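Structures are listed in the sections that come next.
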Structure 1
């Protein structure tokens with residue numbers, strides 16, 4: 001699947017950025033910057049591990065990173081009409097979602113290219129990437145119908 005990047009536009013100076021240097025999450029953020037949705041799995045069971053764990057967890061040999069499909073369904077969602085942080089005012093109304101990935105993990109994010117009225121539980125979605133700055137790219141979700 002070809003990755004799709006969307007323009008994030010100018011950010012509020014206080015917009016909360018992810019810690020892309022966190023050693024546990026670094027492969028996830030590096031993947032997002034490259035347009036790849038990285039997930040962690042247990043080599044023994046094949047189960048996806050989310051949130052990621054330090055690689056020394058379970059004796060240091062059981063966990064590996066892999067590229068997920070970037071597809072899933074809306075498990076649940078909420079529409080915010082008031083910002084919980086002032087820098088997020090421009091996102092309103094803000095549709096926050098929990099996506100159940102095709103690989104089984106559930107990941108929190110937000111929707112783009114979709115109005116609150118179009119939202120539904122079980123909606124098929126795909127990941128797209130919103131560049132926040134040179135180092136941080138955020139995986140966000142759009143309805144699968146928007147796929148090109």
Structure 2
């Protein structure tokens with residue numbers, strides 16, 4: 001990736017909660033372990049029940065999170081992440097992730113995340129804190145949605 005493109009991407013990343021409080025130099029280290037990926041509209045990126053070996057940082061397009069029966073439980077917009085829980089625990093994916101539109105983003109594998117944490121422990125702590133924060137926000141939103149559904153709204 002050319003240096004100018006990499007710098008533009010770093011400028012974008014510092015605005016994503018996943019990269020909260022990370023310095024541009026730290027974002028560059030994370031970029032080194034990520035791969036670019038693009039998917040066509042309708043493509044199932046992460047099928048439910050498969051091992052959670054990667055997380056995705058969505059840069060362009062929309063994603064739908066759906067249960068095995070096809071019921072949509074969430075939509076994700078650019079600058080959101082998906083797969084954090086599974087990549088940390090290695091648990092099978094609880095739901096499928098499907099491209100609603102053509103999407104592009106960054107993929108980070110579990111082995112690459114672990115290697116980064118071992119190589120850069122202080123950066124790893126900051127990144128894990130951001131992942132926990134992201135998962136906490138998602139849990140609050142899910143609990144709110146459950147309350148809405150159970151109250152008939």
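Where a number appears in this text, it was derived from the coordinates with a stated rule and is not lab data. Being a predicted model, the structure only gives us computed values, none of them experimental. Cβ atoms are built from the backbone, for glycine too; each structure is taken alone.
Comparing mean count of other Cβ atoms within 10 Å over residues 8-15 across structures 1, 2, the highest figure comes from 2. For the set 1, 2, ranking by distance in nm of label points 7 Å out along Cα→Cβ at positions 56 and 88 places 1 highest.
Here mean count of other Cβ atoms within 10 Å over residues 16-23 was calculated and came to 11.8; which of the structures 1, 2 was it taken from? It must be structure 1, since only it matches. Where does the value -13500 come from, among 1, 2, when helix-only ellipticity at 222 nm (-39500 (n - 2.57) for each DSSP H run of 4 or more, over all residues; to 500) is the thing being computed? Label of the originating structure: 2.
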